[in-house]
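Below, each structure is written out as structure tokens.
Any read-out appearing in this document is the output of simple, stated calculations on the displayed coordinates, not a laboratory observation. Since this is a predicted model, take the numbers as computed values, not measurements. Cβ atoms are built from the backbone, for glycine too; each structure is taken alone.
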Structure P
Amino acid sequence: MTTAPWRDRALPASARVDDLLSRMSLKEKTAQLYGVWVGAGTDGDGVAPHQDQMNADYEWEELITHGLGQLTRPFGTAPVEAAAGARSLAAAQRTIAAASRFGIPAMAHEECLAGFTAWGATAYPVPLAWGASFDPALVEEMARSIGRDLRTVGVHQGLAPVLDVVRDARWGRVEETIGEDPYLVGTIGAAYVRGLESAGIVATLKHFAGYASSAGARNLAPVRAGVREFGDVTLPPFEMALREGGARSVMAAYNETDGVPATADARLLTELLRETWGFTGTVVSDYFGVDFLRTLHRVAAGSAEAAHAALAAGVDVELPTLDCYGDPLLTAVQEGRIPEELVDRAARRVLLQKCELGLLDEDWQPEVPESVDLDSAENRALARRLAEQSVVLLADPDGTLPLSPDARIAVVGPRATDPLAMLGCYSFPSHVGVQHPEIPMGVDIPTVLDALRAELPDAKVTFAEGCGVDTPDTAGFEEAVARATEADVCVAVLGDRSGLFGRGTSGEGCDVADLQLPGVQGELLDALLATGVPVVLVLLTGRPYALGRWHDRLAATVQAFFPGEEGGPALAGVLSGRVNPSGRLPVSVPRGPGGQPWTYLQPPLGLAGDVSSLDPTPLYPFGHGRSYTTFAWEDFTDGTDIATDGSLDLALTVRNTGDRAGTEVVQLYLHDPVASVTRPDIRLVGYHRLDLDPGEAARVTFRFHADLSSFTDTRGRRIVEPGDLELRVGASSTDVRHTARLRLTGDTRVLDGTRRLRCEVTAQLPSS
């Protein structure tokens with residue numbers, strides 16, 4: 001085997017893999033199509049629904065004699081010290097390689113949604129906070145750091161980013177998304193992919209596709225999205241992350257759309273993904289997703305039929321462990337019920353990826369680092385920067401913030417003293433650590449209370465919890481009110497506890513019926529406001545909550561979406577004024593808790609009107625956020641007519657007119673007055689973060705291409721349609737500062753797979 005062509009690095013990867021496949025038995029080929037989850041539990045409170053169905057009926061030593069496609073979460077299943085885990089993984093890989101004829105190791109994959117989901121690894125802000133930053137460059141830098149940590153310990157593939165666009169904020173996994181706008185999700189998501197892939201890690205886009213559009217905001221519920229919603233809202237972030245990010249893997253979603261499960265949808269996984277978009281990487285199932293064709297969707301009579309449906313649709317790898325792609329697939333192929341060509345197609349894609357990663361090379365050896373620091377000072381600095389940039393100042397009508405350095409401050413609320421208040425459900429402490437209370441958390445996570453005391457050492461800071469996150473007990477209200485009454489200002493720290501499958505108020509499987517604050521936190525806020533003491537509301541949440549009941553009585557409102565291990569100091573910095581807030585809302589904040597689903601991407605019939613008594617207008621719109629300084633938007637250049645394949649430049653000068661440095665986020669929106677199908681009244685097509693010192697100005701130029709106005713027509717084609725357009729430059733989706741009116745001229749264009757996906761933006765300081 002050592003002189004076989006498939007070992008020859010001088011040959012093209014395709015030639016090497018073709019030679020290897022010709023030598024492999026059917027069982028050796030199918031062995032490349034599944035993973036094994038060593039050490040995962042199948043019962044108890046900590047396992048996911050259906051995890052008890054995991055197939056554990058195999059002998060490890062016998063199994064690996066045929067090879068192995070994937071090792072599932074060697075670091076993310078139980079607490080393991082990083083260096084010890086790296087040594088253990090390397091030893092397992094040597095064993096796998098030595099056991100089979102061809103000496104090919106497995107690919108190891110891990111979750112990395114908000115950092116490497118491993119004990120002791122940096123817990124970064126969740127993706128909703130990435131969206132709030134409006135900073136793709138910083139997200140790319142974070143992803144590159146995550147990728148380096150993964151590579152250091154021997155991991156090859158990361159199951160991130162999530163590119164689902166929020167359609168209903170009641171859905172529990174909102175915290176895992178980047179926001180409610182496909183352009184924001186696509187640009188931030190593509191940046192994450194670039195960072196992860198630049199470190200040599202295979203990025204996996206999820207969940208493809210439609211998962212966040214579930215009926216009733218229920219996890220894993222049916223999706224009833226139409227062709228145009230799917231084409232214009234759901235799919236663009238995936239296309240951008242593939243074309244601009246270079247992702248090498250895609251995860252098929254759990255959901256079914258119009259009766260067809262994504263895992264069995266050849267139109268989605270083969271025709272669109274591969275034939276139209278030109279994707280050449282691997283498609284992996286979401287965990288247990290292949291077997292769900294049998295157990296949940298009931299479109300397959302047995303495990304072999306589920307394997308056939310998934311393979312035929314284009315799912316190459318069954319995760320997390322062998323079930324349908326194991327013996328059921330092998331037997332069905334041997335009996336002629338499943339064509340072996342489907343196995344060959346999937347195995348070829350898997351082996352091509354292994355070849356790219358060097359896993360087919362004769363001199364392959366697992367790297368074993370002597371020491372590993374997964375929470376380095378550099379990582380923490382990145383986590384702090386992103387946390388600071390993601391905090392959104394929703395309101396400060398009377399200038400209560402920043403807090404006085406010697407103020408009497410009552411900190412109240414159930415999120416003020418819990419480190420887990422900073423973390424989403426896919427951080428290791430929340431995802432796995434809660435099942436091991438005897439093990440230290442692994443990373444230092446300052447709480448809001450501790451961080452505020454450190455930030456304002458001359459202030460007199462007292463604390464009362466007031467209530468739990470989601471319990472009905474109001475016994476603590478009396479002490480909380482007493483502390484507030486004694487203070488100059490009360491900082492109410494409220495929000496979510498992230499968890500899994502009903503064990504939290506936010507997170508996977510933690511869906512809610514409405515957008516009221518959990519438990520009795522709303523009643524606690526009422527009691528604090530009744531004291532007459534100024535109340536600053538600080539929210540640590542995984543979704544937006546309705547704030548209309550209190551907004552005109554609050555002294556200030558600060559929103560943070562699970563800002564990670566450095567979130568406490570970041571929030572304290574905003575409250576003290578050390579940090580000038582620059583986050584912008586990636587999701588609308590509703591006025592009332594009902595009336596869902598609603599996002600800002602509404603056609604005219606979705607907006608407020610006199611035909612309904614229900615007004616869905618948000619309290620704080622998409623893109624909204626305040627600063628401690630002020631900006632002037634000047635010298636706007638108007639639009640002009642362009643062809644349906646043309647472009648134009650729009651420019652304006654933004655000046656910091658305040659007395660301190662600050663960041664403005666300049667946003668470009670498209671309004672299509674008349675189209676052949678209904679269009680969102682306004683949607684984001686460009687943005688730019690602009691850091692300016694006091695008195696400093698910069699000229700911002702947006703290069704808008706007509707392709708950015710494209711949409712899905714009545715025949716399912718993506719077109720650019722001639723006619724009038726408005727380009728609106730604003731500080732949010734409703735705070736429009738300038739409008740350019742233009743006309744697209746010429747014929748309707750039907751777009752192929754080469755359309756422009758983004759608006760190029762430049763910023764230049766005026767010459768002196």
Structure Q
Amino acid sequence: MWGAPAGRIPAAYAAAGRRAVPVTVVAATGFLLFRYGLGLPVAATYALFSAVALGGLSKIPGTGRQRAATALRALPVCWLLVIVGTWLSVRTWSAVAGMLIVGFALAFSAVGGPRPAGTAPGLQLLYILPSFPPYDPGSLGERLIGTTTGLALLIAAEALILPEPPPRSYRERASRAVRTAAHCATLLAAPPYALTGKAGEDAREAGAELRPLTVPEAERPAGPGLRHRALAHTGLATRTLLSRLARLTTPPGDGDQGPRVTAVLRAVANLSTATADSLGSGPEPVAAHADLVAARARLAATSAGPVPAVAGAASGPGPPVLPPAVLRRHAAVLEIADAALAMATAADLAVRGRRVAVPVPPGRFWYARSRAPRLWWYRMRGHAGRRSVFFQNAVRIALALTAARLVAGVDTLPHGFWATLATLTLTRTTMDETWSTIRRALGGTLAGALLSAGLLALVGAHTEIYAAVLPLWMLLAFTLGPVKGVGWAQGLFTVLVALVFAQLAPPTWRLAEVRLLDVLVGSMIGAVFGLLAWPRGAHDELRRAAAELLRRAAEIVVATSADVAAGRPAAATPLEVSGHRSLHQAVILAESAYAQFQSEPTLFGGQGRGAPLPGVDWQAALIAGHHTLWGSERLLEPPPVPLGPAAAESAGGLGDRVAGRMLLVSAALDPGCDTPAALVPRLDPALAGFGAEPPGAPRLYYATVAWLSALMTDLARIPRAGPAPGPATTTAAPARNTP
């Protein structure tokens with residue numbers, strides 16, 4: 001926050017203070033009640049650290065009520081961690097093994113979304129606390145009493161003290177965006193069949209509101225469950241629909257788009273309105289969904305192209321031969337209909353789960369009939385590999401915590417709990433950030449140790465003074481620490497630790513010395529494992545994941561274009577085809593790496609091999625992956641339609657050229673490639689072949705060209721800066737050093 005504008009500082013303090021008050025009230029009340037009221041020092045310690053764990057160390061997103069609900073669901077896990085930690089602590093080898101397994105499991109739980117990720121550090125603390133002296137399984141009952149009391153008071157305080165207004169939910173955002181799509185479709189269904197400037201701007205703003213980075217963390221649909229997946233799918237489909245509506249051009253020729261096109265756009269508007277109502281707990285959009293399916297089928301039949309002859313069938317007049325400009329518009333309108341149907345289906349799944357009322361096609365909605373355990377298994381299996389940033393983070397923190405516990409057990413480090421806690425709180429996902437954090441933390445700890453030593457020497461054994469100062473200092477620490485940064489947080493927490501332990505054992509100024517030693521040991525352990533285990537965090541992994549995504553997408557582009565050119569339908573649903581499954585997995589890994597990349601500061605200098613390439617629009621690469629999957633599925637729907645020799649050659653050639661450009665961008669993004677990392681190819685989205693009109697080409701040809709053109713637009717957006725080159729050429733623009 002040091003560089004924050006002056007106007008934002010008071011808001012930051014207000015937000016930190018709002019979160020600090022419940023934690024301070026609960027931690028101080030529980031500690032003082034058990035320590036002085038009931039004479040139970042062990043319960044006092046656990047009551048205090050339970051509140052600090054889930055209220056201070058954890059970064060649970062959301063309002064107080066949302067945090068209270070998350071803490072309530074985590075209560076059984078907290079009991080289990082205290083029990084397991086107590087019983088495994090009696091021997092060093094069992095404590096070390098437990099730290100490795102539990103540390104990895106808790107850190108890896110971040111695959112479940114922002115709430116498990118935010119809760120994990122606090123749960124780690126609740127396991128670390130009973131893993132250190134005194135090794136007394138006989139005090140387990142008192143430990144559980146303190147833990148339960150502290151967490152129960154925290155849940156009540158979070159829900160009742162200083163309540164916060166809830167932000168708009170993702171469903172509300174999606175409902176607003178869908179209504180915007182309905183308005184756009186209504187305008188396009190009536191003369192002059194075009195969007196006004198304001199409508200286009202509203203469509204762009206509504207789509208931007210659904211981007212994950214613009215949504216509060218607690219409201220992002222990032223979990224592995226059915227409803228979260230469906231709600232995220234709703235957002236993607238809605239953004240796609242808004243984009244396609246905004247790109248629809250005016251009708252060719254005399255400006256009349258035809259009754260069947262108008263019927264489809266009106267059906268899209270009606271379905272969008274019904275979907276928005278459904279997202280607001282209204283009725284299912286069943287009738288509107290069926291109307292759009294019927295209107296889409298009529299338009300598709302109008303411009304389907306030549307029908308293959310069947311032996312023994314009577315010959316009759318085929319569909320009318322339409323001009324290429326009309327076929328292009330039909331293809332664009334059918335894409336709009338496809339996006340609207342996907343949006344409505346996903347929204348119904350998000351609202352009603354497996355009780356969905358609208359038809360759910362396989363492939364794109366593969367998760368619709370799966371139970372929660374199976375979806376969790378898919379999520380964990382998808383990230384159980386060294387290319388996942390979730391896996392990397394879990395390995396890094398588990399090894400660091402295990403090493404800290406081993407050092408504390410073998411060397412009998414005084415207050416080894418503090419060393420392990422320092423390892424937990426100071427280890428970051430990149431080496432540069434870890435070193436920067438450690439430098440500031442050690443400076444803050446030294447200042448806090450000097451202040452603590454003076455306080456302990458001055459006050460001595462007058463515990464009533466420590467008890468009086470504790471709540472005030474706690475409020476100060478939990479308010480200033482999150483705003484001022486890790487240096488202030490460590491310094492204030494060092495004094496807080498001294499105030500607490502001075503009331504549990506005879507105080508001495510050497511307590512501050514031990515605290516400084518433990519933080520030094522813990523930070524060095526974190527630094528070592530930060531250096532050994534993926535020291536560049538998500539920077540390299542994002543480049544590698546995006547490069548792999550584009551390589552997989554290029555394979556699918558080539559295969560799909562070849563199948564369309566040959567008139568072959570898909571042999572199975574897309575996610576059952578190995579290429580589509582591989583691309584789906586690549587999209588998942590790239591999205592998780594991108595999410596972590598957004599939280600990591602850009603601390604690297606230069607643009608040599610392995611640089612983070614902050615001048616790249618990673619979101620465009622992710623969207624290219626989604627568009628590849630969705631377009632391939634749509635184009636390969638049976639029945640097959642022969643394109644004719646000229647159209648088949650054109651479609652296959654365009655597919656090869658688009659795939660080649662995907663591979664060109666992929667090579668520049670890949671940190672393991674010999675291509676200079678500073679050069680990000682900038683492409684012209686308009687390939688020469690996109691304007692070709694082969695004689696007798698059916699609408700499927702123009703749908704294929706539209707898909708390939710959209711992919712080229714995505715590729716052209718990946719480099720953020722630099723002028724576009726001439727047609728059908730590529731240049732290399734240096735990536736910027738600023739995000």
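Work out FRET efficiency 1/(1 + (r/R0)^6) of positions 126 and 582 (r between Cβ atoms, R0 = 30 Å, to 0.05) for each of structures P, Q, then name the structure with the largest result. Biggest value here belongs to P.
Of the structures labelled P, Q, one was used to calculate distance in nm of label points 7 Å out along Cα→Cβ at positions 38 and 710, giving 6.1. Name it. Considering all the candidates, the number was obtained from Q.
When semi-axes √(5λ) of the Cα gyration tensor in Å is calculated, the result is 43, 32, 24; to which of the structures P, Q does this value belong? Of the options listed, only P reproduces it. Among the shown structures P, Q, from which was the value 25.2 of mean count of other Cβ atoms within 10 Å over residues 30-37 calculated? Label of the originating structure: P. Supply the structure label, taken from P, Q, corresponding to distance in nm of label points 7 Å out along Cα→Cβ at positions 326 and 390 with the calculated value 5.1. Label of the originating structure: Q.
Of structures P, Q, the largest value of mean count of other Cβ atoms within 10 Å over residues 134-141 belongs to P.
Among candidates P, Q, the computation of helix-only ellipticity at 222 nm (-39500 (n - 2.57) for each DSSP H run of 4 or more, over all residues; to 500) that gave -7000 used structure P.
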